[in-house]
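Next come the structures, one after another.
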Structure I
Amino acid sequence: MNLAIDFMTKWFSANSLVLNMDKTNIVKFTSKNSQTKNFRIIYQNKLISGVNTIKLLGFHIDKDLNWKTHIQNLLPKLSSACYLIRRMYPLFNMRTLKMIYYAYFHSVMEFGIMFWGASAESRKVFLLQKRILRVMTGSPPRATCRTLCCKLGILTMVAQYVLSLMRFLASNLELFTFNTSVHGINTRTSSKLHKPSVRLKLNQQGPYNSCVNIYNKLLNDLAILITNKKLFLKQLRIYISTKPIYSLEELFGS
């Protein structure tokens with residue numbers, strides 16, 4: 001570990017940066033069932049403590065990578081946006097309310113959703129999104145949001161998760177492998193992405209594997225547009241906006 005820190009320190013120095021050891025912590029990532037002991041590291045007579053959660057580039061990353069801490073920090077911001085919309089509803093028209101929604105709610109919800117969108121905790125974010133849509137339209141508390149999403153042209157949280165993953169896929173095709181590159185046999189799945197073999201559920205729900213799973217379930221007429229990023233994302237958005245989904249199972253089933 002000390003050798004790794006030495007390497008980082010030299011890299012920072014070569015790039016006119018300084019590693020602040022007083023603000024440096026170490027997170028040991030483990031699987032859910034693994035037992036983790038407290039640990040600490042001494043580097044140049046300075047103690048570097050191990051922590052369970054750390055904030056990096058706006059993300060609250062925990063040692064289990066379940067995104068629970070990150071989502072817990074999102075909820076107060078999203079709740080504040082709901083309150084703001086509630087106060088503004090009697091004063092502004094729908095166009096202005098949508099501007100407020102995208103500025104204060106959607107921007108927070110969309111940030112990094114491709115990482116935490118598959119988390120079990122993401123359901124709490126979706127519940128808040130449904131609440132704010134009902135407030136914007138003056139709908140009853142138990143009104144279905146599928147109709148409201150179509151009416152407002154707003155994607156559900158799940159649909160936004162799908163769009164973000166497919167945007168990443170279309171922008172980084174070189175990171176993925178198609179079945180045609182693995183074998184030369186012309187089969188029904190030859191135009192699909194090659195699915196890597198993963199064992200841990202954490203990896204199965206990760207962005208890379210989720211990209212493969214979702215793309216392979218898309219309609220063929222839509223999937224073949226992947227090499228034309230602009231057209232692919234445009235048609236995908238039309239498809240998922242006209243058919244609001246509450247879960248990936250709904251997308252796969254359709």
Structure II
Amino acid sequence: MESLKPVHTGSTWKHYSVKDMAVPKDLDSLPYPAWDLFLMNNYWESNVRIGGGDVVKERYAVMMATRGCHHSCSFCYSSLMSGYKGFRYRSNESIINEIKWLIDKYDVEEILFVDDNFFVGKKRVKSLLKLFIKEFPKICFQAVGGTEVKCLDKEMIDLMADANFHKVLLSIEAADEDIQKFSIDKNVPISKVTEYVDYFKSKKVEIRALFMMGFPGETRQQIEKTVRMARELNVDDFYLSIVTS
């Protein structure tokens with residue numbers, strides 16, 4: 001049988017341009033997931049773990065408000081799946097309507113967003129969180145793909161707490177600024193991490209942190225710097241992953 005050839009070839013993330021990929025651009029036009037194909041009670045009763053997002057309510061559903069990411073970190077698959085910096089988002093109206101549909105049809109109590117980067121665009125996200133507060137005061141939320149530190153400020157944290165984001169996963173990755181600069185396109189502002197962690201804690205939000213070690217060229221001292229930050233931060237838990245390629 002003749003072997004299939006890739007549509008694109010290349011060795012860098014930039015090769016996979018979103019404009020050349022067959023990914024949907026108009027996310028509002030996509031149908032809702034076919035939850036009717038699941039035995040929902042079996043789904044809810046299973047020991048489900050989505051990333052670091054352990055559910056706290058009995059009836060829950062996963063959603064995507066966005067696709068792709070506006071970063072291209074060296075360790076991440078997003079550029080391969082959605083194109084280089086191929087971030088796209090649904091309208092807030094579309095997201096609100098799907099949540100209402102899930103509540104009406106399945107009586108869900110918790111929504112887990114599985115986006116690559118839910119928090120891109122502070123103005124857009126803050127408007128969405130305000131709608132969550134108004135429309136869904138009894139629903140819990142999580143963004144299980146992690147929270148980008150650069151997208152935070154105290155107003156964002158206030159809105160997340162008020163919208164019942166009961167658990168947050170901070171995507172920190174590494175404590176060393178050189179690793180941030182050359183291997184992590186998000187370039188996390190390390191100087192703000194402790195401040196934001198403490199502020200989340202003051203809002204009674206459970207806080208976990210995501211770290212990585214083993215970046216190409218990373219030294220023992222740089223790894224120890226990350227480990228030290230993970231241990232010293234006032235977080236409820238952290239995850240330390242090994243970089244692979």
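For which of I, II does distance in nm of label points 7 Å out along Cα→Cβ at positions 31 and 215, calculated from the coordinates, equal 2.7? Corresponding structure: I.
When FRET efficiency 1/(1 + (r/R0)^6) of positions 135 and 207 (r between Cβ atoms, R0 = 35 Å, to 0.05) is calculated, the result is 0.85; to which of the structures I, II does this value belong?
On the way: I: 0.65; II: 0.85.
Clearly, the read-out refers to II.
Consider the structures I, II: one of them gives 2.1 for distance in nm of label points 7 Å out along Cα→Cβ at positions 103 and 127 as calculated from the coordinates. Say which. Computed on structure II.
Here helix-only ellipticity at 222 nm (-39500 (n - 2.57) for each DSSP H run of 4 or more, over all residues; to 500) was calculated and came to -10000; which of the structures I, II was it taken from? Of the structures listed, the value fits II.
If we compute distance in nm of label points 7 Å out along Cα→Cβ at positions 23 and 191 for structures I, II, which one ends up with the highest value? Don't skip to the answer; put the middle values down first.
Numbers: I: 5.0; II: 3.3.
Between I, II, the highest calculated value is found for I.
Any read-out appearing in this document is the output of simple, stated calculations on the displayed coordinates, not a laboratory observation. Treat the numbers as computed from the prediction; the structure is a model and nothing was measured. Cβ atoms are built from the backbone, for glycine too; each structure is taken alone.
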